[in-house]
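FYI, it's all coordinate maths here, none of it is from the lab. This is a predicted model, so every value here is computed, not measured. Cβ atoms are built from the backbone, for glycine too; each structure is taken alone.
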Structure 1
Amino acid sequence: MSRLLNVDGIDAGYGRSRVLFGASLHVDEGESIALVGRNGMGKTTTIRTILGLCPASAGRVTFAGTDVTNAPPYRIARHGIGLVPEGREVFPTLTVRENLIATAANHGRLANPWTLAEIFGLFPRLADRAGALGSQLSGGEQQMLAIGRALLLGPRLVILDEATEGLAPIVRKEIWSVLRRLRERGQSVLVVDKHLAALTTLCDRAVVIEKGRTVWEGAPATLASDRELHDRYLSV
């Protein structure tokens with residue numbers, strides 16, 4: 001596999017408050033990686049730093065061989081990174097269809113970019129609600145819309161921050177099913193989520209963040225089954 005994303009020893013924070021202390025991770029082409037850890041340990045800050053939304057004071061972020069450290073977020077997106085943000089952030093006054101096509105592109109220069117028809121195939125509920133406003137959707141439908149919007153950017157890497165936070169169990173299963181299909185398609189994915197049991201069937205590797213540092217990486221199944229590891233890094 002070729003290296004797609006490389007995060008090497010980044011320090012980052014907000015004002016005088018430092019959150020990341022030499023955090024590192026990587027994603028290879030076609031890999032699905034889980035970024036896990038307790039609340040407040042730096043997972044979202046890691047994602048924000050990758051995307052240029054939080055400045056790195058040390059370290060380096062490269063994507064597809066290009067140094068994108070502290071580049072403007074729009075330029076990083078145009079290299080082929082699609083974000084499904086925590087909180088979804090759909091356009092409330094646009095319809096489902098308008099949300100999907102408003103920013104559609106092929107930033108990753110994919111040979112077979114995602115189409116609107118394929119997104120509706122992934123999420124039939126969105127097809128049924130194509131004319132509904134973003135503000136009229138349930139939380140689960142908004143998350144589906146946020147994933148579809150990210151895919152229509154033509155990303156080489158999709159990042160999902162808190163992929164199933166606050167969703168009903170039946171909707172979570174639908175999101176997991178879609179992520180499984182993305183993996184089968186060879187889509188590179190970096191996902192933050194708390195449901196480790198599901199991640200063991202979806203991801204090739206897990207990376208654990210503890211107090212802003214990368215402290216462990218390996219098979220998600222190992223993290224789930226090793227009680228000592230689980231208690232050390234994930235139990236509250």
Structure 2
Amino acid sequence: MLNISGLQAAYGASQVLFDISLELKNGEVVTLMGRNGMGKTTTVRALMGLLPTLGGTLSFDGQSLAGRPPERIARLGLGLVPEGRQIFPTLTVRENLVATAANRLNHAEPWTLARVYELFPRLAERAGQAAGTLSGGEQQMLAIGRALMTNPRLLILDEATEGLAPVIRTEIWHCIAHLKQAGQSILLIDKNLAVLKRLADRHYIVEKGRIVWTGSGPDLERDAEKVHGWIGL
């Protein structure tokens with residue numbers, strides 16, 4: 001479904017990505033891990049057309065993403081939950097969810113308000129509340145729900161549980177596990193190894209803009225000492 005090969009990108013004169021290569025098959029959950037500042041979010045920005053690339057290839061379902069504007073990339077079926085959530089604070093919860101809702105790929109059972117509220121009952125309770133007044137955890141639920149309302153083929157979660165209270169983290173992980181069981185393809189950035197090694201199919205570690213390790217959950221166990229050194233835990 002997703003293929004990234006030799007990706008290079010920069011902010012101005014400062015090159016950040018030097019060699020990012022990863023693949024994600026339909027229905028898989030794949031992680032991108034590493035310490036802060038190593039290139040994870042930059043990879044997502046390049047993938048979504050938010051940052052020009054210097055080299056390498058990006059393709060989704062065999063279609064090149066190079067040079068496409070973000071809105072066209074999103075219309076191919078990529079849904080982003082960005083780092084920092086970036087919900088619309090002055091709109092209500094319901095307005096946030098319907099603002100970008102679409103079923104461009106004609107899914108037989110599309111995501112609707114009712115389905116999102118079933119997944120996150122807290123959002124149903126706060127449907128008429130301004131999104132900026134929600135807690136951080138509730139805003140993350142809203143950001144995930146908003147992305148799901150675009151009915152993406154690939155859901156990208158950048159820092160899925162960063163800064164959240166433990167009880168909210170658990171709720172988010174339950175949600176992601178539910179989505180995986182339903183066959184949702186997911187690219188996931190997070191640092192919780194204990195959960196990720198059980199939940200994800202494969203893992204990639206980025207260090208200074210390069211992929212330095214890839215493997216499965218059992219591989220993570222085998223290379224635990226090396227992996228901990230790379231992700232700084």
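With mean count of other Cβ atoms within 10 Å over residues 100-107 coming out at 15.9, pick the structure among 1, 2 it was computed from. For mean count of other Cβ atoms within 10 Å over residues 100-107, the value 15.9 is produced by structure 1. With distance in nm of label points 7 Å out along Cα→Cβ at positions 156 and 180 computed over the structures 1, 2, the top value is the one for 1, the highest of the group.
Out of 1, 2, choose the structure whose coordinates give mean count of other Cβ atoms within 10 Å over residues 84-91 equal to 15.1 when calculated. List each step's numbers first, then the result.
Working: 1: 17.9; 2: 15.1.
The structure behind it is 2.
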